[in-house]
Structure 1
């Protein structure tokens, strides 16, 4: 893996900021109209920005998640690899988890098309 160039780091920050704020219009501007995004709560893939918006609403009814990028790299297949800190609370504010996660993104025409969760909970995510 190699360090991500500044423009990729900025793109990742915009994506995570839109997700954190639940800013659907900002999110939709960063992703392709048809996408492949994991549904980590119910399983399967979300295939449109609107499905991701509905996923946010579903999760927000029971949990609050804050995910902050820590390191951004580009792998040998030109995918963007993000090591992030993810903290999850229940709706009453009780901490459920605080862990490292690794997200891997594939771009198409400069927009996010696919997200994969490569690893969760491992303090040493490795290469």
Structure 2
């Protein structure tokens, strides 16, 4: 069962990546979610470089959280990546949900990033 779920997510991610491409002016906000953590990167696909990254592994995000793979952690990670992007003068991004459904942690992360000032 687990393999088929993973394969299905990977197929969905491939479909999303056909259309979503990050540039220097508008990098791709890529999300990866495991059971215990959430990882986010801003990626410039033209140069193949990661511009900024944030995850729930960081000490400042882990403070006050019992579990780092839930909605509360996703909100902190979303706010953190938005602040890092704005410090590098990046306001517009393309959202790559990584094949995950747009609800729960993914939606919380996106909403928190929007509240901090990112446009997507």
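Every number in this text was worked out from the coordinates using simple rules, so none of it is lab data. All of these numbers come straight from a predicted model, not from anything done at the bench. Cβ atoms are built from the backbone, for glycine too; each structure is taken alone.
Here are the numbers for this structure:
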read-out: Which entry (1, 2) yields the derived value 0.35 for FRET efficiency 1/(1 + (r/R0)^6) of positions 52 and 76 (r between Cβ atoms, R0 = 25 Å, to 0.05); value: 1
read-out: At a computed 22 (relative contact order in percent (Cα under 8 Å, 6 or more apart)), which of 1, 2; value: 1
read-out: Among 1, 2, structure where Cα extents along the principal axes in Å as derived comes to 43, 38, 21; value: 2
read-out: Structure (1, 2) behind the derived value -13500 of helix-only ellipticity at 222 nm (-39500 (n - 2.57) for each DSSP H run of 4 or more, over all residues; to 500); value: 2
read-out: Computed 37, 25, 16 for Cα extents along the principal axes in Å, for residues 36-91 alone - originating structure among 1, 2; value: 1
read-out: Structure from which 0.55 was derived, FRET efficiency 1/(1 + (r/R0)^6) of positions 28 and 60 (r between Cβ atoms, R0 = 25 Å, to 0.05), options 1, 2; value: 2
read-out: Distance in nm of label points 7 Å out along Cα→Cβ at positions 4 and 20 - highest-scoring structure of 1, 2; value: 2
